[in-house]
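A.B. asks: Down below are the structures I want you to see.
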Structure P
Amino acid sequence: MIVKIKYILIFSLFAFSFGCRVALNPNPVFIRASQVGFRSDDFKTAVIFSEYPLFNKQYQIVNTNSGREVLEQEIKDSSFTYDKFKHCYSIDFSSLKDTGRYQIVADGNKSIPFEIKNDVFNNVVDSLMLFFKVQRCGPTNPYLHAPCHLSDATRIVGGNKISAVDVTGGWHDGGDYIKFLSTTAYTTYLLVFSYEFDKNKFGFDNDRNGVPDVLEEAKVGLDWLLRCNFDKYSLITQVQDLRDHDNKWRKPENDPLQYDRPAFVGIGKNQIGIFCAALSIASRIWAEKFKDKVFSDKCLSAAENIYSIRDTVPDIEITQSGFYQDKNFWGKLALAAVELYEDTKNENYLNDALAYGDSAKSDYWWSWGDINSLAHYKIARFNNRYLQYIYNNLIASDHFMTSSAFNECLNFTWGTTNSLLGVTLQAILFKKLTGNTQFDSLAIYQRDYILGRNPWGLSFIYNIGSVFARHLHSQVAYFNSGYLPGGLSAGPAPISILNQYKINRTDSTYNYFNTNSVKYFDDMNDYITNEPTIGSNATAVFVYGYYSNR
């Protein structure tokens, strides 16, 4: 009898301990991996995390078509935590290389299915490219809306006795209808650069009109940049002001301000740099690819003219809207100079590039305005000393990512997804020049973070993966039931930035995974965490295009 009571007591305690676990933790174990998947030879990882330790310390990978278990491995202990989730484990299944569709299973919980195949990123690139068509302004054959803002610009602010300039075309920068020279030039440069970087991967022509899609889209940007250069030494740097944000949401073709859109004249060394770089690289590609000497010469002439006045203008041009305030110019002038050297073989340009490149130094960051590594990459082809600047960025990011269970390699910011992908871009450039694979894992961690290997467990690209950002801050999307193909969400942001703005959010889907310091909201009203931009998409096109199989 005593023995029986003893066993009953032990069983009760055992059941109580397990019962408490169930009662306190009604949520399952969470498994985060890229929802798109991997190439056969990729570095393949996922994160498993929970408020409580796993009782079954094995995980399995199952082929979803056959139901067959193809891999089982031990889940190794980790010292990482994520807010209330005190148990975070990283798993590596790089040994799995067979083509197929799979799921990770841990403690009875399943991941979102993913694929292993070599062309798994092709559709990602195609979707990202479609986003630019949505952003098109003017008579440029836009997608999901009619031609719009056909009177840009209705007046000029800052010009000397200039009453009107044709600055129709280009792209709306983000979810609003303002156009900026700096981000348009960055986007245009990166699209053309992508083609130059790898003509096979970026030479795809999905609409079969004889023009690679990235160059067809870049031409939208180039035409607008040339219009902004309304006389030999002048630039339009912005079209429309903050009144754009004061109107209720509307389709671009129904914009009540369409006949009241000022264009602002301005110029700084920063804008000279990126403007000249975009036109200079385009001059070379249009001459080589299309044998179009007229357009090529037009681009080169505009670039050289504007570059020639760089020492007579302010270092930084302050934007009228207050958005996209730049903080440096050396890297952009270095990029302009090295591109002009490649066009002309004029040694003076190369000497400028070397000097500006050294002044730029490593920027330890990536954004539309922090792109020194593009210049250092180009210069390093003539002087490999400049590789060190890219290496400095990468080694700092590589070290930073070891402090987090999810391996983010930079601090969270406004535009986190662009910054993380920018580190991958830099790793790709470094590998291209050196053949060194040292930063492959750094690059892939960031690539996969965007596609689901993150605390929130969603793909930050609309319609990519099974669980993705669905309510992007975009007026065009709003009038198309949220549909915004290829739109890349800005992603999680620090509370220090979020608290500076009052946003009337209505969505709390992912609050469970937000922390006191970093939050993400899949909310159409949230222009900090959920607005897509042309610059971020351009970075993403390069990254996922590099990993594609064309």
Structure Q
Amino acid sequence: MKRPLSIALLGELTVRSDGRLVPLPASRKARALLAYLAATGRPVRRERLCELFWDLPDDPRGSLRWALSKLRQVVDRDGVRRIIADRERVEFFLDDVTVALRNTWERLFDNPPIIPPAELRAMAEQFEHPFLEGLDSAGTEAFQFWLASERDGVHLMHLNVLRRLALHPNISPDEAVKWARLWQEHTPLQETSARARAQVLTRSGRLEEARRFWDRFCAEVRDAGLPIDFDLTLSQPVIPSTTSSEPNPAEPGPRRMLRKQTIGFCRASDGVRIAHASVGQGPPLVKAANWLNHLELDWNSPIWGSTFSACARDRTFIRYDERGNGLSDWNVDEISFEAFVRDLETVVDALGLERFPLLGISQGAAVCIEYAVRHPERVSGLVLVAGYATGWRIGASPEEQERREAVLTLTRHGWGTSNPAYRHIFSQTFMPDSKPEELEWFDEFQRQCTSPENAVRFQEAFGDIDVRESLPRVTAPTIVFHARDDHRIALEQGRELAIGIPGAEFVPLESKNHILLGHEFAWFESVRRAGAFLEAHSL
């Protein structure tokens, strides 16, 4: 639809007809009245307009009639009457008029899509100018209140645009740093924008700068005396301080750890052979199995390599392949939650471990919880990441259950093929913010880890998990991490774990990924907080 008339509300009020500026009335009240009618876009009672712009004992109604006559000369063009007034109301018909700010609001908040970077940059440039510049004292006190409220709304729109630019998947890391800085400078004491700024600095390789910024932000929040839900006393950098691409001898890399790893086997009570591995030196940290592991292939992973290296840095890191996948037996009679717990029991008994902390990721969190309740004397602490207490069959909507059943059907027919589309379903929900090469690796990795039949059996077993009654019986110190926008397991499910376990600490992370990736700021933060938790409890 052709819209020959356009109105700009950011900066000085302007009206254009077919691209050419239209002269506005000299009266500031008349211009403010036009801006108000264009911004509200609805019929307004005459009494309300009089209250906004004219004080008694003037003749408000007469002044309103005069102002409307001036405005009609501006907007009633091309034979179209756009300002319509009767005895009660005044309305500015906007059907063929472009009001830039109103269009921006609709674009950002009405079922918001991923907006192209060029469009967002144009929006950001518009927001550099104040809303209705120069009209601050054009009306009564009531108008001032309205103007202040609208400017608050415009400020929120500006922040929305800066946030989108800072986190946009199609913007380079270096440009993202610019937008994240502007976003954080507009909200200097807000944790969300500060974490985003540190995260994009990290992604661009500016690790030391990210550490300095985070320390400075924490100090500013502390000095302001604001209540916060994250630790301000950073005994270690939030992220590693080295920016070198060369391996650091003090930081054992994944390939080096793979060479030092020892693999063994033990048998569960039903005869299933379970593969387990140990690497590193120091007190033990035991990781429960989660969705698809492989004791050898994991180390070359762009997904798990950094996490496992961090776990083994100062500890003996112990993990195992679940029955039905990896180096453990694939041809097994039972794949169930009860079997998962028994397999963990089998491994720690075979290794002669007496007391140790447990790391549980995704469904591994429920396995850790159940083990901790059955063997409280052996579990010194729980670190739970992206976990849940109930599987998808319990309390899920009929629509969600149908979706899961459909995925099971796809898995049965397509898992083992060379076409990664079926496995890609999982990859995208696990890591929506991952790089293409990470998704590609995970697609192929899943095929190598288990059979199509076992992939279905695992999903079915996960649906029946229910440890709600075990939560209040956990006695070990516990910390629960969960990504705020986890696309696979909702934040609320992680929060329920922390609420149900006595004294548990809950740490929300700024990420969309179910599996945290080593280049994310959320990953660095989880490693730091988990290390501090284990150290504080001498685990």
Structure R
Amino acid sequence: MAEQPAGPPAETGAGPVPYAVELRGITKRFPGVVANRDIELRVRRGEVHAIVGENGAGKSTLMKTLYGMHRPDEGTILLDGRETTLRSPADAIAAGIGMVHQHFMLADNFTVLENVVLGSEPTRGGRLDRATARRRIREISERYALNLDPDVLVEDLGVGDRQRVEIAKVLYRGATTLILDEPTAVLVPQEVDELFGNLAELKREGLTVIFISHKLDEVRKVADSITVIRRGTTVGTADPRTTTARQLAEMMVGSELPSPQTRTSTVRDTPVLELRGVTVASLAGRPSVDDVSLTVREGEVVGIAGVEGNGQAELVDAIMGLRSLAGGVVVLGGQEITAWSTRARREAGVGFVPEDRHRQGMLLEAPLWENRILGHQTRPPAVKGLFIDRAGARADTARIMRDYDVRAPGPDTLAIALSGGNQQKLIVGREMSARPRLLIAAHPTRGVDVGAQAVIWELLKDARAEGMGILLISADLDELIGLSDTLQVMLRGRLVATLDPGTLTPEELGSHMTGAHDGAGSAA
């Protein structure tokens, strides 16, 4: 079986080399919740060490503790064999620990140089010493094969390059241990390969990487060792060379790795959504969505693939009535709704799982029952007569929690207290409960573990079989290929290829997404 004890530190002539990071008996409690319980973690210097586990298993809490954002209630942190107290991220940075968060923290209107040095600016005569900063950034870029130009605006960079800017930021501050939180969540396969090449360079230079991910095949490919966390505690370590993805999934959730694959067609002739020449202008004046036409039928999943920033978000906003059209029409169930409000579209049967659950999908400081009625506050169980039906909303929230495996103490729990996966399951449950005729699902499994991912996939398959039309936008290429009946590729605001998921590989899809495929066009 995959479980095995963590090995001892490597031996040298002078005795055992201490671990780069060693956590002993780490426990962290929040009101009503024990997020980490007696966690053990040992990371050798110069290795890529993966941490896997379900959402809510305690991975993020543990890494925030290591990065000084939380103080442990019990346990000890040792860095290079020395017991250490980390009271803040500044303490962690001073101790050589840097963290690259899943959601990048970059200023688009700043250059690479300005983003990297922000907060640690070298000065000369009271002014930013750009020459010194540029020289250091070029040295870091060349040493770790990051291929960064210090003078390029971040807004002109792709997702993979932005991630390398984040890595350069922590290296610039002298980090020797890097924490990467879900680093491949928004990357296409080619960018993942480039990232893994960067990690190999970091290892060669003796740096240590702690790699948090729920993509088990990637973990097995990049990691030297793996620690599995389940329900807040360490359940074992694994050797990626001898452990299968299925075994890792069983350690994480007690079940085999799910698959999005579905090949039995349920597509009907009746169109649910029709877009005809939809165009959306950007602030710069050029179209962010350029003359897009597509149809989603009953019982059909139409997937849209594309590197982020190629118009997918703007297209979703246009369909939901959140952004005005510069041209074209939107038709729902045979009726033009181009001028309708978002509320009217929702009441006409459009469900929406947004790309950013925190910005568009939830009120983090509100209880779960209030989040249950968001976007549905004009219909039962949210209302009784002219007033909000709090009892009805609470009862239905409890039902969603049971039916969709949302793990929380109860309907009055604040949304901010839930893990990302449980927040996502609540949103999916809320939207599915309204039985929409059309579901816009934007990155529905982003940042969730294999257990929550399996639940959401099955919900989408069941809804499709019952006749719901689904427009799926995702950065998970296996998800797109497995769930979609038809795949469209979006590049620079246009649909440039129509592909058959039944004969497509992730590598071929990634090639279309980056514009590298010869003769990008209809391939269905």
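A.B. asks: Assign the value 46, 40, 30, calculated as Cα extents along the principal axes in Å, for residues 52-219 alone, to the correct structure from P, Q, R.
C.D. replies: R
A.B. asks: With semi-axes √(5λ) of the Cα gyration tensor in Å coming out at 39, 29, 23, pick the structure among P, Q, R it was computed from.
C.D. replies: Matching structure: R.
A.B. asks: Follow-up. Thinking of P, Q, R, which structure, once distance in nm of label points 7 Å out along Cα→Cβ at positions 148 and 324 is computed, gives back 3.9?
C.D. replies: Only one of P, Q, R returns 3.9 for distance in nm of label points 7 Å out along Cα→Cβ at positions 148 and 324, namely R.
A.B. asks: Given that FRET efficiency 1/(1 + (r/R0)^6) of positions 212 and 380 (r between Cβ atoms, R0 = 41 Å, to 0.05), derived from a single structure, equals 0.50, which label among P, Q, R identifies that structure?
C.D. replies: Derived from the structure labelled R.
A.B. asks: Determine which structure produced the value -12000 for helix-only ellipticity at 222 nm (-39500 (n - 2.57) for each DSSP H run of 4 or more, over all residues; to 500), calculated from the coordinates; the candidates are P, Q, R.
C.D. replies: Source structure: P.
A.B. asks: Right, another one. Going by volume of the Cα convex hull per residue in Å³, for residues 284-371 alone, which of structures P, Q, R comes out largest?
C.D. replies: R
Only the coordinates and a few stated rules stand behind these numbers; no lab work does. Owing to the predicted nature of the structure, the values given are computational and were not obtained by experimental measurement. Cβ atoms are built from the backbone, for glycine too; each structure is taken alone.
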